[in-house]
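Next up, some structures in structure tokens.
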Structure P
Amino acid sequence: MWLKQDQMKSFIIGLLILTMGALTGNAQPSVDTLSPDVHRKLAREIFRELVEINTTLNHGSTMAAEAMADRLSKAGFAAGDIKLVGPQPQHMNLVVRYKGKGTLPPVLFIGHLDVVEALPEDWSMDPFKFNERDGYFYGRGTLDMKCDDASLVANLIRLKQEGFIPERDIIVALTEDEESGDANGIEWLLNNRRDLINAEYCINPDGGGGDIKNGRETAMNIQTSEKIYLDYTFEVHNKGGHSSLPVKENAIYRLASALTRLSNYDFPISLNETTRMYFERNALQESGQTKADMLAMATAPTDMTAAKRLAASSPNYNANMRTTCVATMLNGGHAQNALPQTAQANINCRMLPDENPDSVLATLRKVVADSMVTITCTYASIQGPRSPIRKDVLETVDKLTASIWPGVIVTPSMSTGASDGRFLRAACMPVYGISGMFIDVDDIRAHGRDERIGMKQFYDGVEFMYRFMKALTSGSKHE
């Protein structure tokens, strides 16, 4: 179609105005351009809301679960994809399903909403107010683990707003009672509503994350296994008597001798796929003898000389090599002027996932070597196998870590503590502890006074989880 001269002139002027507007920023920015700032703000607001809801044991986590359910509903999640379920009205769990194409099995992300108690008189601020100071977010649960809960919810909403359609369903379960374990949410879901959380594998942000040393991000940990919590009791009984007539046979002395023998004993060194790779990858940030010893640990058979040097240099290295048992509580006697009739000690063990409580008990009896010291197992946590290292998960974390934190090593790890992942592993679901949240290894305040996380670390962690969730549910299946 031909334009008249005056029409052509108007057309050219209009085109120039539009072009200049775009160049000078007068054009309306697109939703995509605004997304990063908008979603950072959303993540912070969700984080604030979670911290300011008291989810200690006496209060329960239902209010927090309901608040997150409400946000997801308003973001467009169907009512049938948001479930609030649990054993009691005060202790409910939130399970939300982000539906995909279904070409691959679902992946489950978990996080616990409950926190340990915080006494206001012990803090320099109100622990249940979201405080921002000197580059940190403060409040009970900021580190353990409402930062990750907020990240999961904010990123579900972000993906929904973008219209992202994953190859597999994304399931997020925010659960109750991880800290006390009396009505553990993951355990309850497995026993009562497993249909809601069935997945090929699970990502547990509570089990992984990054290390900061001397102000610098150094390592990203992927938890593939965790040690098993066990308690044993050493107990000695005696007829006692008057303290003015002491005899050599004393219940406290006999117990003390048994504890001394235990203190001098080290369980055998035993490495697995996870711990060998842990030492191999951590060697990259070491030098000299320590680096050489770590590299020696990466191959079988284990170099025992190198292992002994590393174990002596660090409690963490030692705990990654073997089962450990240590006396944690003592109780003995009944009066200041009487010989003790009973002496008792609690022995806390953290067992390698490939061992069993009976073998630990047999070892303790052999070490103590005294029939007058009775040894009984008083508590054994649920036991699950190590999760095999998945190529797709490891490669995705490697790639994203390099893009956000260049130079940071990525390493599989075995937690010396415990997480909700143990219930899923025991139920034959592989679990990988992965989080983009980095913390200072010399200033870990989880469960402690003035708990906090760096603002930059929080926002970087949210961005990591967004990219991770998207990448993990977009590709093909790898073993």
Structure Q
Amino acid sequence: MKSKKAIIRCPIHGSISISQKELVLVNSPFFQRLRYISQLGFTSFVFPGAVHTRFSHSLGVMHLAGRVYDQLTQNRYHTLEDHYSKEQLAYFRRILRFSALLHDVGHPPFSHAAESLLPDYSALDFPKHLKQNRTGQATHEDFSHLMVYHLAHSASLLSMEEAEDVIGILSKNQQPSERMNDAAGNPMIYPLLCQLINGEIDVDRMDYLLRDSYYAGVPYGKFDLERLISSFSCCLEENLNRYLLAIDGEGVPSYEIFLLARIHMFYQIYFHKSLGAYRHYLKKAFQENEITLQIDGSLEEFLNLTETALLEEFRQKRDHKWSGRIFNRVPAKNLIRVQDGEEKKLDQLQVVKKLLEEKGIETIISYSSNQYSSQIQNRKNDQETILVIDEAFGSRTILPLAEKTALLGEVEKQIEITQLYVHREDYDQAIVAIQKQLRVGSKITQAFPISV
């Protein structure tokens, strides 16, 4: 008898079906904490509707993971059933949905805005076989992996095999279990599952673009979800004996719309001109000990670290320099916004920064970047490569995605925004200083852009 499933209503995807074991994971403290972690950090200060959480986003990602996996099992090019039993395919589906559900459980309050406050990786309590040989600051992904491990080790909500496979998919550089590796010599499905969670056209991006644009009230993140998913298939990369994600040739325009939607969301929403300084305020509030909450390597402390707790501290410290600016939503004033490393404007930014600091005016620089695309022309196939399958007159052609679209070139590009701010109360003084310098002549040209 099949176990009864629960139904969750979602404004983006409609009805989301969830198994009993998935529901147990959702009800765990590790996942419930995401109810108090906003999806877009301080973005609701600018777009008041963008108050949705990592909780609802993660449920949507899990739902899409199931949909995409089911599409791939119907693949007419390389049938997964030729190499895997129904039991194995069901296990892979379960692990993929677990990975999608838990991929964001390690996010700190205000999501990416607090990433720079996380402790050193060495402080995280990983077992030896899962500990990576590296130093430096931990990431939210590291905390996600740690929580997945404890869901198995401490809470017994996952088996250790399931936990290892979920961590393997989320990290892409941790070895999964033998069951996922398939010691019998069948083609590796593991790289394909990694692509679906953290790849060029992954279920995480599919959900957050639609969800974020919906709640922010903007059109930039919209794309044709149904057409994109229906174009999915997979190919057997025979030289390395592994499966890779593929789309049919007619699906390339759907991918292009998806890529452009993501790029425009970064420029217009995620890297909005008013948000960079709030990340600076948050970091300074911690550095100058206005905030008593600490982000260390312990999960006990991390579970208590929610935006509700932080906002209460901001309220109590609202007479302090940094906490007050956050609690009272006092944005800095943006003087220069440089897109994609434009050299002339970067030079202007440095000149103005030096000028203002000489006048005793405090400045803030915000730098934000993200990868434009992981697909590059003329690169050898690797586990990130997406393939395009064209059929004509009974023959089939398979090429890397980058060779089938004019949007991708031979060099990896970055979406980059560099911004210079002054505190709101210093803005008039800063403008006077800049205009005075303009009148006497300097390296700052008359074309220097001043925000109002």
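Points to keep in mind about this one:
- Source structure (of P, Q) for Rg/Rh (Cα atoms, Kirkwood Rh), computed value 1.00: Q
- Origin of the value 15, where relative contact order in percent (Cα under 8 Å, 6 or more apart) was derived from one of P, Q: Q
- When FRET efficiency 1/(1 + (r/R0)^6) of positions 195 and 243 (r between Cβ atoms, R0 = 35 Å, to 0.05) is computed for each of P, Q, the one that comes out at 0.05 is P.
Bear in mind that the values in this text are calculations on the coordinates, not laboratory data. If you're wondering where the values come from, they're calculated on a predicted model, not measured in any experiment. Cβ atoms are built from the backbone, for glycine too; each structure is taken alone.
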